[in-house]
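Take a look at the structures listed below.
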Structure P
Amino acid sequence: AVAAVARRGAPRRFTAGTTPTTDTRRPFRFTTTGALLLPAGTTRTTGCRGRVAVRVKAGTRTLSLRRVFLRRDCTFTSTVAFGQVRRFEGRRSLAVQVRFEGNDVLLPRAAATRTVAVRR
C-alpha cells in the first residue's frame, strides 16, 4: 500500500513585533511577540505546533538567537536582554528577524524584519 503524502500549506499570515522600539537603560531588554494565522481547513491542534526563531543582529553579526515554541493559541513570546554595550560594536540600531520554522502541516514563513534602537 502506498501512503498518502499530505502537502504542507502556507500559513495565512505570520506577524511579529518587538517592544520597546527604543531602550535607554541597561540591561537593554526587548520582548518579541507574534501570532501565526492558520489557513482554512487547518485546525489549531495540528497547525499551532512548531518553533519560532527570533534573531537579533547588529549589522551582519548575530547577537542572539532564541527558539521558542508556539503556544496552543498560535502565539509566541520571546524576551532577550543585553547587559554589555560593547556587544553592539558601536551600533545604535538592532535588527530583529523572526521566522516560523514550519511543522508537519505548514511551511516555514518569515515575518517582516523590525528595527529597535539602543540609546546609551
Structure Q
Amino acid sequence: MNESAHWNVNGQQKEYFPLSFAQQRLWFIYQLDPKSSAYNITQHMRIKGNLNTTALEQSIGEIIRRHDIIRTVFIDKNGEPVQRITPNSGFKMKRTDLGSVPEELREAKARKLAGEEALR
C-alpha cells in the first residue's frame, strides 16, 4: 500500500469508506463514552523458555501489514463517520524490563502492568 492510503475500488480511487450498520452502532456507542475499553479484547499468556522477541515483533508486524482491517480507523468526515485504512507504519513491541524488581514481586508487577495496558 502506498503512503497516501488510497484504494482502487471499481476503477475509482477511494480514501474513505462508509461504515457498515454494525460499525455505525460501535461508532455511536464510542461517542457516548470515548474512554471505554469495553470493546477491546485482551489476552495474556505465560511463555516459558527462550523467546525470540525480534521474530515475534516481525511476525506481528507482518500480520498488521497484510490485514487492512487491523489498520482501519473510524474518523469523522464532515459530520459523518467513515472508515479509513491507515498506512502501515511499522510495529514496535512494548517491552518492560522487570529485572530490577525483586523476584518475589515480579509476577504481581507484571500482572499490574498488563491490567493497566488492557485499559488503554
Structure R
Amino acid sequence: MSVVAASNGPDMLFVPAAELSGLIERGVTSKPGLVVEVLSHGSSRYDRVLKPNRYRDFGVNEYWVVDPIARVVEQYRLREPADRPIICAGIPRWQPDAAIPALELRLETLFSAVDLMANL
C-alpha cells in the first residue's frame, strides 16, 4: 500500500529518516510519522471521517487537519483510542523523538500568510 495514490494523497507528510527508503516516485510505501491535510471546499467529511481511519490502518502515528476557516489544527493521535481530535488554535507541536527538535506550526503566522495570499 502507498500513502500517496492518484489525486487523493495528503497535502504534506513527514517521513522519519529511518523510513526514507520507502519514498518512491508515486508516493510513500513506508510509514510516515505525520500526515497533514488542509481542508478545502467539499473535503471536510473525507478528511475528518475517512482519512483518519485510512492513515491509522497504514500505521501513521499522527494526522493533522488544517482548517483555514476556523483557523485551527485538528490533531488526531492515531496510536491512541480517542475518536475526536485535539483542537489547537495556538502552536500545534509534533515531536516523535525527544532527541530532535519538535516541529511547531505557528498558526497565527500561517493564517496571516493565507490572508495575504487571498488579497493578491
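Please treat every number below as a calculation from the coordinates, not as lab data. The shown structure was predicted, so the numbers you read here are calculated from the model rather than taken from an experiment. Cβ atoms are built from the backbone, for glycine too; each structure is taken alone.
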key: For -11500 (helix-only ellipticity at 222 nm (-39500 (n - 2.57) for each DSSP H run of 4 or more, over all residues; to 500), calculated) the corresponding structure among P, Q, R   = Q
ask   = Computing Cα Rg over 2.2 N^0.38 Å, for residues 18-57 alone gives 1.70 for which of P, Q, R?
value = P
task = For structures P, Q, R, calculate distance in nm of label points 7 Å out along Cα→Cβ at positions 26 and 82 and state which one comes out highest.
result = R
